[in-house]
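Chemist: Structures are listed in the sections that come next.
Please treat every number below as a calculation from the coordinates, not as lab data. In this text, all values refer to a predicted model and were calculated from it rather than measured experimentally. Cβ atoms are built from the backbone, for glycine too; each structure is taken alone.
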Structure I
Amino acid sequence: MKGCARAAAVMLIGLLGWSAQAQTQTQTYPSRPLTMVIPFAAGGPTDVIGRIIGEQMSRSLGQSVVIENVVGASGQTAGLRVSQAAPDGYTFLIGHTGTHAAAVALNPKLRYDPLSDFTPVGLVNTNPILVVARKTLPASNLREFVAYLKASEGKVTNAHAGIGSVSHTTCLLFNSIVGIKPTEVPYRGTGPAMNDIIGGQVDYLCDQIVNVAPQVQADTIKAFAVAQAERARSLPGVPTTDEAGLPEYKVQVWNAMFLPKDTPRPILDKLNEALVAALASPAVQTRFAELGADVPARDLQSPEGLHRFIRSEIDRWTPVIRKAGAVLDQ
């Protein structure tokens, strides 16, 4: 009995010591630089957004935010990396429509659960989607474009930046609503796809405004509509899908912040406070406006709001992708 009591006392002391250490770590967080994992290459839209936010957050956290670009499998490699990281608040992910919504349907062997393997921090931004086409395509507005697609269904070509990319999934939704099955032409990135749209080798593309705005402004491609209820600030001359006659097509790509699961609530709260402060910063809002990105509603900047949002996005994208039969090559 004495041996059992002694063992229990030792265990209790150990637990108390661990608890005290964990509490100290939480109270002093962050005491060293943080790593922001970005699932795409440097220079892309998610990377640019992440760097803007990271720089601003580092000021309120009092520690630098180091960017780590982890590419592969349409962002899923980075998602797995963070899902397996220590839940100490020092490694977090800038997740994306692809990593936390489309991935569920695209990859039957997905090695993480977007809902249960992460601690949501908050939505970072949204970017509206534009429907654009080669300059020589014989349509002057969205209604004429849809009519052209239906009349030429066996001949039209739909460019995208690869299976699982934003330009792929958002056009899957567009094509489903319109009721056509074009010939898909996958590229290794948005750049090559856009080059062939400009050159007239392929017909059309759906992509986020930050990728297509320069070409629209330069008048080298046609922009038929922005897929949201309000016109984009950076392209006020482009009508919304409501105005253009396809109100069912409303879609945005988004970025959001995630910690590994089981991250202590005080650490989550501190990181969320830094994110909310960054999104309220005039400097960040100005840069977002220049890129065509939007600051999300305040409730979506919360952990609980983001969790609900991710669940709704999974429910939205899964049937669209499965109906199209799209599968990510591993």
Structure II
Amino acid sequence: MIATESLSKRFPRVTALDRLSVDVGPGVTGLVGANGAGKSTLIKILLGLSPATEGRAEVLGLDVATEGAAIRERVGYMPEHDCLPPDVSATEFVVHMARMSGLPPTAARERTADTLRHVGLYEERYRPIGGYSTGMKQRVKLAQALVHDPQLVFLDEPTNGLDPVGRDDMLGLIRRIHTDFGISVLVTSHLLGELERTCDHVVVVDGGKLLRSSSTTDFTQTTTTLAIEVTDSDEHPDGTRAVREALHARGVETQDSTGLPGAGHVLLLTAQGEETYDLVRDLIVDLGLGLVRMEQRRHHISEVFRDSDEQHDAQGKEAVGHGG
């Protein structure tokens, strides 16, 4: 769907993209990075709206440098910032965008009604956009990106400004864009947990450089770390401490981590096979404590950034050491 090769974009004072090479296939792909990581710049280049300084990129087999108009016919785009006219209705605006995409009047009206129904705005479709909530405005932006039945949509920070319920609703819509309609999605976000839940594949960029590109399953695979959470009791008012001391007495090292709200702390230890599970269960029974959870910990996308920061710190210290 998307391929870039040594793609760079430089401005006078900053390098927004730095030799970025990545391939994105069908499905729902997350483009994750902190604000200023180069995500929006990449989307503008992929739409043929901003030229790259060097390198090349293709979208749906079309060259972004020479075939931008053809790309925009086949791709929908939901911008990050509010860009909606307040005095027109959702129907008027989305019909206008459908006509701009080349649909004839009747088809534009039919597609608009279907799309607004899909994003949950059908009942409110004739109200002026200026009276909409933030969540409704985001849905209008999503509708105009979908109305011309694109093969691929770019969604730039679609959950910005939404409360937790609104974010969940938007993420559900994004997932259904692919599962129900077969449209592939490239969605940007700086909220890592959203992408873990929504995407098939994740591309991580930082400072315009590619940190990692792989399936969400690979990012969140299980580790050998076992997370244990227990209740307290009258005999052991600090159940976590009691388990920790009992494990240490048997030569098992542990680490503390924050637990679920109201459920104390989590102990982390390295699982050495089934015998570790048996040991923990027996200890908890002997101590008369309740087991809240015992599970293998999963990696999280955020660890890619942490590992990168640690690597940069190590390289910096090494450079200082050599310099001394």
Structure III
Amino acid sequence: MNELRKDYILDRWVIIAANRGKRPDHFKNDIEEEDNPDKCFLCPSKENLTPSEIERVEENGHWVIRDIPNKYVAAERVGDPKIRTDNTFFTYASAYGSHEVVVETDIHSQQMQDFTVDHMKKLFHTYIDRIKALYKEDNIKYVSIFKNYGHDAGASVKHSHSQIIGYNLVPTTIKNIVEKSAIHIAGKGTCPYCDIIDIEKKSYRAVEDSKSFVSFTPYASRFPFEVWIFPKRHVSSIEELDDDELSGLAAHLQKRIRSLMSLGHISYNFEMFSYRPGMGDFHFHIVITPRLAKWAGFELATATIINVMPPETAAEFYRNN
């Protein structure tokens, strides 16, 4: 029987279409995307083909991580960042901010799941440096960190990279999370996501419960194999994680990606939900969204997503792979 499910705290619904359900191996994809390392402009010795770097991490006299401006920006430091409304209905502002590409490695053939834990921590510290720098700017209201891997996830370059956009708007989803969390805290005295972690780490949707992190497939999953990664300690930003916790985050993230890659060449996004430090109404987490299904007319018309992979089945796959 198919089931309507609501997100834990947000007013967001899905249909878990169990009667359309596929086994995990039905999602296997053995078609490898075309790649030509000789033409990759993110590789070493091609630095002249990219904008001047913002930051780099070096080892033995050469870079291993670079942060550079995106050539094709979604936000830039031009125009008026102030949001205003004309004639009642027309609210707008310049898309003001910074759009950056983090080249995660100097080795073209490596992907995130291949990195050492030490390299992952260097990558996380690069994110942290940029978050701190961007939030010092008065007109930057939110910093989004995300990764597109594979054509179906929006990636146009095979070389392992992620992106950072700091801009002049707090997204509606983030506002809603903060508002709904505040309501829960006022009523229950606890963070809703701390409560959710306690429930889900003992549920059929549990994937891994380690010293400092928990992975689980969310009750109202919107995507097949969607998985969430939360620190057990309540922090609002990746900045607040200590060294051991960053190691734990690296382990969870890499294990989940390796599981996905056991199905072949799977496109995915990950989104890092990290707000300003000390935001008590926000709990830092990462969401991995494999791109295995396309939204059609019903999803676009109703914003109710049909997911053909029950999260309980997805969690079993992650536990076993």
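Chemist: Assign the value 18.5, calculated as mean count of other Cβ atoms within 10 Å over residues 168-175, to the correct structure from I, II, III.
Modeler: II
Chemist: Separate question: Supply the structure label, taken from I, II, III, corresponding to distance in nm of label points 7 Å out along Cα→Cβ at positions 208 and 248 with the calculated value 1.3.
Modeler: Considering all the candidates, the number was obtained from III.
Chemist: As an exercise: Cα extents along the principal axes in Å, for residues 120-255 alone, calculated from one structure in I, II, III, equals 44, 33, 30. Which structure is it?
Modeler: I
Chemist: Could you figure out which one of I, II, III the value 0.96 for Rg/Rh (Cα atoms, Kirkwood Rh) was computed from?
Modeler: Only one of I, II, III returns 0.96 for Rg/Rh (Cα atoms, Kirkwood Rh), namely III.
Chemist: Moving on to the next point. Given a value of 26 for relative contact order in percent (Cα under 8 Å, 6 or more apart), point me to the structure among I, II, III it was derived from.
Modeler: That value comes from structure I.
Chemist: Here's something else I'd like to know. Taking 0.00 as the value of FRET efficiency 1/(1 + (r/R0)^6) of positions 88 and 272 (r between Cβ atoms, R0 = 30 Å, to 0.05) derived from one of the structures shown (I, II, III), identify that structure.
Modeler: Checking each candidate, the match is II.
Chemist: While we're here: Tell me which structure, out of I, II, III, gives -8000 once helix-only ellipticity at 222 nm (-39500 (n - 2.57) for each DSSP H run of 4 or more, over all residues; to 500) is calculated.
Modeler: Of the options listed, only III reproduces it.
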